[in-house]
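Visitor: Each structure below appears as structure tokens.
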Structure P
Amino acid sequence: MGKILRTSKLTTLSELIIVIILLGGILGAVYYFAPGLRVGEAKQLEELNIDKNEVNNVITSDKLGLPSTSLSSEVKNNPKVRIAAYAWNAQSGIIVSNGGPKTTKGSLMEQNGVNLEIIRQDWLSELRNMQMKFIEEFDRGEEFPDSDKSAFAIMMMGDGAPFYISTMQQALDDKFGKDKYHVQVVGAVGLSYGEDKLIGPPSWKVDPKSMKGALISTVLGDGDWVTALNYAFANGLKVNPDSNTYDPDAVNFYPSQDDDYIKSAEELIKSQKAGWTVPLKEVKNGKLTGKIINKKIDGCATWTPGDKMVFDELSGFTDIISTKEFNNQMATTVIAVKEWSIKHPKIVSNILKSALTASNQMKQYDDWSVRASEAVAETYDLENAKYWYDMFKGQTGTKNGIDYNMGGSRVFNYADVMQYYGISDGTNRYKAVYNQVSSYLSELNPFGFNESVKRIVPYDEAVNLYFLKNINDIDAGSAYKADYSKTADKVVASGEWNINFDTGSANVSSSSASTLENIYNLLIQAEDTKLKLEGHTDNTGSSEANYDLSQRRAQAIVTFLRGKGIPQSRFQSVIGKGEDSPISSNSTNTGRAKNRRVVIALLK
């Protein structure tokens, strides 16, 4: 008879085994479900690479009259529509097209029959609430919801859209039923060009590896978070995906209060000046050590005026990386309620038309830039016109011998936006950004993202370019085209990929589909570079056969990329190097797998 369960059917040993199994199951369930016990292991991913081809077209046009500061009487009886947005200088074009927060006399919005109000809202959660409020009123039968707490559209960083749209879509499905309402990107009106940045000690720039163990305050899932991720991954650093823990061997992120980018700056200042710390559970190799670390904030990812706040208050800090380097990463993106926009396409198209026309005026005439800075200061009720004018152009400073940069924005005209989305030249830069950031969300799982949404909304569902294409009577211009005719010799970046092929052949296996998409995204975002491909094998088989196999495998990647639209003229060389350049030992299966790779170098 067993002595543990007091049963005659089992021996004591059998009962002991059953108890151990049950206990293990219970402990496993507790570990999986209990908050704070299950932690994520730090990860190193492929970075979102810079695009050296700048989208910055100027279309020659006559100077238009500036909007006045008095409210429009012509459109006051038209239904009012609202857009909520962060205080962000890259929105200058759409704001000046409106003449300020409300449509003014002589403005482009007035000329296009739009009665628009632009509302400043710096909290991501409140942007979501305002759009949700609009949908609730629309669902009750209000064709033009008029609550001052609602907005048919919001403006935010385009690289933050995968997080916003996916979480918003899940909330809409839960509240109204699956796929009854949607939010979609309907266009872009500007571009961050240095304004959004990672701020930290100069050592991070001199030696990126010194970022290991840093704690950075930012809005998780937002574009500035992406900029910091790009820098970490580009320099081979791991990132801790769990904001409740601290990994001394990785870059760590602290979620700023209220999802507010200004708080990101304030938290760094408070930590450095007052010694404020964050209690975090220490983790190593994905396992809790049992220690609590009271950690200071070491840096922040923010934008203007957050960057100026830091540099005014603190010494020993500089901008580490910004959207001037990742220059096509962060477009000023309009996200609207799909079902309402479809019913009122003329309003949506005319809002975009007004903004893009005003932006082209800003590119040509300084009077328009001055007027834009006045409209921005009024709309945000923050600083003065000169501040926003200077910050739009970008400013530099020096403090205690350390140089830093602040601000830096651009606005989109119609030629820019048509090029950015690949409508004019076939290269969709935004799709590459959207897909890469989606992979970040999936891999790093900020705020339990994967558990809170059923799926990441794919690009083709998240972006609707109909309203841009529906714009009439505006000069589209011609898109810039990269010149691949000259031989390039400077290596800008070089990456290695382990791509799986069918045994002994050059057929790419289906398991490498996502890797190939990442390669394509990289090349789109660095489209002003030429390419050098090298194929490598392990030492299995004869040397002669491996030369041939590596050449055919490298060429298979070329064939794939050409099928996606990369021109043949961009490939400067395609070489098969066989087994000659191993990066690991060929004596083990793991080592041989590492040696079977394709190296892609970007050349200028």
Structure Q
Amino acid sequence: MNARSRILLAVLSLCAAQAHATPLTSPDRHISVDVSVSNNGNLTYTVSRDGKPVILPSALGLQLQGADLSSKLRLSASSPVKLVRDSYELATAKKGRITYSANEQTHTVRNAAGQAMDLSFRVSNDGVAFRYVVRAPKLQFISESTSFAFDPATRAWLQPMSVAQTGWMNTNPSYEEHYQREIPVGTPSKLGAGWAFPALFRTGDTWVALTEANMDGSFHASRLASDSPGGVYRLAPPAAPEVFTNGALLAEGKGELATPWRIITLGSLKTLVESTLGTDLAAPAVAFDKARIQPGHASWSWALLKDDATVFDVQKRFVDYAADMKWDYTLVDADWDRKIGFEKLRELVQYAEGKGVGILVWYNSSGAWNKTEYGPKGALLAPAQRRKEFERLREIGVKGVKVDFFAGDGKSMIAYYVDILNDAAKAGLLVNFHGATLPRGWSRTYPNLMTVEAIRGLEFTTFEQVDQDAVPAHAAMLPFARNLFDPMDFTPMVFGDIPNIKRATRNGFELAESVLFLSGIQHFAERPEGMATVPSYVKALLQDLPRSWDDVRFIDGYPGRYAIIARRSGDSWYVAGINADGVERSVDLDLSFLDGRSGTLATDGDTERSFTQAPIGGGTAKISIKPHGGFVAVFK
């Protein structure tokens, strides 16, 4: 008997001793969820795909103050299965118009004291989502039993959580670690603080991405625990310092406490890359003037020029640069309040408006939770002052804010993010969070949220060579993990030199990032001098690059090795690919969906810093991607 047969036998034996709800299946019946309560009152679930186990029997349950809903439970009721349908538009994602359908069922369990908890499951064709709801006059979260158990042969691609209050000026955690790739399940996190979402796994022929969505400020953000003995990953809470000053760490509520939706996307790698499950389970959009939802591209001086460039004359030059590139924004970064001042900012906004460019400005979120000194600091902490600041920005014509240096994932800190998003929406301002948590579907709920860092982005590669050397494999992870559902401000693309750093990527790789990486506002790191070195056809491609996408197709790839993805805007398709390996990669591209259209390929030339251009067909195309190289093919 092989290992898989033994696991199936164990699952069947366990099921025989349990009280089961009727299995809930996806609309296409390929995915199935089985919920059961054992004879000793333990609540568990399993997930299967085409009859094969994907998530093995895994624990469910909550412990609240005065209510243990994690053990000695009984299944008291199960609702009829209903079909949930939804549709929405999203300007900052892989698809512009999104439809969602799933079968939903809610189970009510009770403990020995008769206290009740509702457990709702939704099963769609691309995955499973579940959440708990408890109702009582006063609710205080203590812990939860939720786990995800994998076959021991499963492999994982995971980003370690950093330890709170470590790093530069005590600014961790900010979801800024390198991924550990293709590790055995059960491998402990090397930092001991857990694993970040989205968490990627491969079990048999099924890929799995775990995350959560629908964070309304009443609940803390979770992570996977550092230790996963036997391949069992448990949800873990944030660390004690991850709070707004004197704020709550863990979830609490009155009348009702609902957890976020916990999401298990599963299927082929193509299914994951094309899935929108991470926003499908987020709350619908708050009110925001649709005319102000303006995705775009931005020039940004700080990436390569750092602090000394945040002065009026340099920012004016970057406005001119944005105008020349037909980009939409210029981001004015930290310390503008001291080095430029509000009145000169007003002048810069007026100058930029004359060029058709919008101004974005940086703010320091932090109070006492770290040691950062950059300004404007402290202006967003108090609600009344924050609203006044946002109205002042709107009055002079600023288009949005970049808010930096948050404390992590505690309930009060999540509420602070939500408050900023709501107040910015009321003021008509776009938002970019840096030094921040994973947004977990917020871009659907808050159409003004354009992007979030939550990644070890390009800025790290300008500090140390070790981060630059890691870029190829790191970047090839991101379409499969961090950038799978949520917009990501990696701040990509340098064609020229990085001061004191030897670039590890070829120019084609850098160009491909502009299409592969999804961000409502893409802040390009390259400065005018570097852009002046590229051929006219590359410049024209970047001038015409779509601001948002209507559709996506996964072409080929493997996490951390290579990625080739097609994106559509209107009638135009952009196909981009990167090769993280140190040897040339030959790929057969199935572009049959392009109906035989011909396009133009921009890729690496003979040297690391050169380009070449060639025609490409829209059927089956064989291309070679140079080591640490890439390409963009455009079909119009």
Structure R
Amino acid sequence: MSDTVDRHTPATDAVVTVPPPVSAATPAGAVDADVPERGSLRALLPALARHRAMTARTCAAALLEQGSLVALVTLAAHTVGTAVIEGRAPTPGTVTALIALVLVRALTTWREMDLSHDLAYRVLAALRVRVFDGLARSAPARVAGRRSGDLAATAMADVEALEFLYAHTTAQLLASATVFTGGTVILAAVEPWLLAAVLPVAALLTAAPFAEARGRTARGARTRTAVAQLSADTVEIVDGLRELVAFGALTGRRHRLAARGRQVGDAQRAEATWEAAVAAVRDLLIVVAVLGVVAAAAQSVTSGRLHGAWAPAAMALALAVLGPVAESARSLSQAVALRAAASRVGAAVKAPALAPPPAEPRPLPAGPLGVRLHQVSFDYGGGPVLDGVELTVPAGQTLALVGASGAGKSTCAHLLARFWDPSEGQVQLLPADGTPVDLREVSDAELRRSVALVGQETPLFHGTLAENLRLAAPDADDDLLAETARRCGVDRIAPLDTVVGERGATLSGGQRARIALARALLAQPRVLVLDESTAHLDNASDARLASVLRQKDRTTLVIAHRRATIRRADRIAVLEAGRIAEEGTWEELTGRPDSALNRSLAQIPS
């Protein structure tokens, strides 16, 4: 049965508008890295340390893969040179060695690709969790003002882009350096003059990625930013599709989405064009090296320093050891373009906790808990929102917190849920023994079991009603789930195995409010904080739920603008100018003509 309120559709704006508190702020761009920090790629390499054995196997496979290619090319060239110059057919041992090298090359190529991608995807899986943990650890303040699509781009697209770093860069660079070092040592022993043609080109190939790093980083950052903006706009449009259709604004949003797509295309074309030009320069350097090697080999054969049959092998070896260098240069160039993605991911991973866990958690005693805000001050970067707030709610009482919009009521609720800590003062729980416990001394798990916040928005996830309710208490038995749903009227919305749409798009605002209240009550908290959570309910539904919310041993803080809700509270506190202006019962406060409560009620429709 639906509530009698109008159906409420999710807002199209996916932006969280609460700014981060100054006391916990970090430098601008710490999460949104428009200008990638130096060393952002190196900072993510330690993620490989958790997979040392697999990293070692990947490096060994890459070394065997590159080494077998160099050996195969060199031996094949020597075999051809011997056959042409000396007229001798290859021996059975040589043929066997060539076949063996072909098989080793094929096997190690497959094995290296298998291991490197297995390693990369394992690292990315762990990295996504770390990014999510960073966002969760610093929420809600550090995600304030960030669009959900942008956050999704960091958690998914930016992390996915780093697959190239872990799968195609690290092991290959180590293997290339080893093969090149070994090859140059052999060339130095066979014919040092060949090094004169190889080393300058190798030096240029190695230096090129670092020389172009600034421009490539800027182009990579442009691409990552464009992708993030496209993701954010796409999520926003899908989220608010009904409103856009209803107000005829879909065409404008489609044009905006098309423009974002063109920006992504332009950025990607700029990267691809530059990469094609750089690849052409690399190929030109390889051609120069080939000509130099041929000239050096011819001069060595003419002067008698190198036997003619060995000349093709020496040339092949010189060029074979140069090939991995060219490939490494290409990999380094592409990795440099990932700095922006690495910087965004690294910033999310390293995001500091705005409510850091206690070093030695203090257990909460059993029994009812009261609440106290003791000389609490807090601000968002401008003037103080709370300025020395002193407020106590005894265990088992219901207190209504009243005040004008923007007075700081929701901030008090967020401090009680410890989304962040006050800049001054203490937020405390009051056990029966009278010894206050600072929230900063309580473990997060115990705090969530004891204090439940039901906010103004009611996010629901795609899944059944039962799954959404069990978010607060995964281990709740079916009887308790059914009873809680019945008491809150959730069973009248739909059967508990009904699948609700993402964000509860198929439900009305009143229905979502019932589900949110039931979800909080299922956890059986000792302190319940309601931040205008019944605003979408009609008066009759609000009154029915009020009786459900009342429990003898539960402390309730209600933030509300509805007169009936305020009147039902045991006590009322009025928040003005960041302080508690007055406190008392409904009769006491409304009996004063000049009371702060009457001023607040004057702004509320009857």
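Visitor: Taking Cα Rg over 2.2 N^0.38 Å as the criterion, which structure among P, Q, R has the greatest value?
Guide: Ranking P, Q, R on Cα Rg over 2.2 N^0.38 Å, first place is R.
Visitor: Assuming -11500 is helix-only ellipticity at 222 nm (-39500 (n - 2.57) for each DSSP H run of 4 or more, over all residues; to 500) as calculated from a single structure, say which of P, Q, R it is.
Guide: P
None of the figures in this text is laboratory data; all of them are computed from the coordinates on show. Bear in mind the structure is a predicted one, so any value in this text is a computation, not a measurement.
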